[in-house]
Structures are given as structure tokens and as C-alpha cells.
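What follows is a set of structures to go through.
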Structure P
Amino acid sequence: MSVTAEQYLHTSFEHDAEFVNGRIVERPAPYWEHSRMQGFLIVELRDARQLGWRTMLELRVQTGPDRYRVPDVCIVTGGPDERGIMTRPPHLCVEILAPEDTAVELLAKVREYLKFGVEWVWVIDPVSLAGQVHSRSSAANVEDRIFSTDRFSVDLSNVEY
């Protein structure tokens, strides 16, 4: 069933959904490792404030006229629009993998973020603590648990479950 962006924006979801070209895209419900990773990243990325940035959890980001994404964690400058939605590209978007995620859907989301102007996208497997770091000019696998941007890095070795 197709819906409009306005219908999406005025609908409540138990776990915030995304909106892509007339389709509501449900996000997986968070589980222990996913939630723990979000909490760890919020603490580790708190120093972004020194750069004038804010670290946010599950903030709606409008990446196009009919596209709203909800990254698990993002680092933004400034604030949202009058609807409470970020319409400017975050510096960093973090997607924490869930068992239901598919590689095709995830890579499409990464490309969408980068095309929108997001500088960095981290994809993190909260179980293995490995993943990928994407920028507009490169992509790299992370096996050493250290996720970086041009301004900071986070070592996942200290994540405790």
C-alpha cells in the first residue's frame, strides 16, 4: 500500500519506520547487542560536542523529497527543521546491523546517505564488532574494531555485553 510523506510523518510507530518513495519501511526491533552498541557509541562520541556537533539516536533525516531515513546514531550540526526532522546531511550516520538486514538494502541506504551529502557512514556488526567505513571517496572493511572519520575514531574493543 502506498502512502504520502505527510501520512508517514503523522503516523506513530512502535519503533520508528523509514519512508522510501511511498513505502513505509519498518526497521528491525532493537535487541540487546544493538541497544548496547547504541549506548556505547553515544558515550564514545560525546566529544563531538567540542567540534560543535551533536550525537543523536534514531533521528529522522530527510534524504530526499520522498525519503526519510532513521540512522541508529548520527552526528549533526545545527538542529532540525520545524517538524523535528534533519534536512541537512549529518557528518556521520551509523547503521548497526540486525539479523534481518540484507546486504542489498544496506548498501542502497549507504549510497543514499552519501549521495545526500553525509560525509561518513559506519556499518557495524554489534556481535563481531567488525563492519565497514564508507565515505564519498572510499570504502573500507573494519576488522580491528576501530571505526574512524577524518576527525575522530572509536575503538569498539571496550564494548561490554
Structure Q
Amino acid sequence: MKLKILVGTMTNTAEYVAQAIQMDCVELIGEIEIAMMDGLSIDVFDEDALFLICTSTYGSGDVPDNARALYDSLDAQPKFLGHVKYGVIALGDRTYQQTFAFGGRKFDERLQGLGAQRIGELFIHDASAGTMPEELATAWCRAWLPVAVVATARQPV
């Protein structure tokens, strides 16, 4: 089984988180692939994989620029994604209370609206807490992956 981490970022923090997960969690799953969201569309979900959305929030609660095409395609080219199992790592800054971690929350809402099934709760990191997102997200992923693998294995063929 493959974990495909889709990365939306403006300052590379989400990419660093994805790389830390790739290095630390590879023994928990057969393969971990990181894909920057640049230029991706809803068709990325046609692949047989467990998905992890790892994205920051930008501006007034928006998805990062490199994630815009993928995010927009979920509305512009909607299709049923009932076969998709995924998790979300949402990076944000609680000092922006009205839009805290909205990048990840927006992806989650759109994916669920198309029938995709989120496994577990969102992992939300607060940049204002002074903690390292790579460390906390990796610890979360180490707990999430075994549950996600079992849930994905139960998926009807």
C-alpha cells in the first residue's frame, strides 16, 4: 500500500512536514510518495493510494497558491470519490482565529462533499504555540497510519 502526501504550501513548512513523515514513517507502510499540489487536479485521486492532505493556510483563510488548481478542480470537475480514504494535516496560526487552519479544513470539507472518507480527526498545528510542526505531525502520523491502513484494507474491491 502507498501513502501519497499531497502538499499545499507557501513557505515550504508543509513540505518539511511531509518530508519528516516520509523519513520517519516509511516502515509503517509500503511506500510514501510526496506530491506538491502544483498543477494537480481531482484526477490525482484516481490513483490507488491512501492520501494525506498536508497544507498550510494563506491570506484570509485560503489554500496556498500551489494548491489552488487542485482545490478548484474539486468543484469544477466534481466526481464521486467514495473510494478515497484520507487524512488531513492542517497548518495554521491561532492568532488568526477567524481563519485558523482553514486551508486543511477547506480541503476536508470539499473531499467529504464528494464522498471521500476521512480517517480519524484532522491534525491541526498552531504556529503560534512555538512547537515544531514536523515533530508533532510525525507523532500524529505514526498513530494515524496503522488505523488508516486497516480502514483502507477493509475497502470493498
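Throughout, read-outs are computed from the coordinates displayed, never taken from laboratory work. This structure is a prediction, so every number in the text was calculated from the model and none was measured. Cβ atoms are built from the backbone, for glycine too; each structure is taken alone.
Could you tell me which structure in P, Q was used to calculate mean count of other Cβ atoms within 10 Å over residues 54-61 as 18.8? Don't skip to the answer; put the middle values down first.
Values: P: 18.8; Q: 22.4.
The read-out comes from structure P.
If Cα extents along the principal axes in Å computes to 42, 34, 28, which of P, Q did it come from?
Values: P: 42, 34, 28; Q: 44, 36, 23.
Structure of origin is P.
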| Hey, helix-only ellipticity at 222 nm (-39500 (n - 2.57) for each DSSP H run of 4 or more, over all residues; to 500) derived from one of P, Q reads -11500; which structure? | Q
| field | Highest-scoring label, criterion being relative contact order in percent (Cα under 8 Å, 6 or more apart), among P, Q | value | Q
| Structures P, Q, by distance in nm of label points 7 Å out along Cα→Cβ at positions 94 and 118: label with the highest value | Q
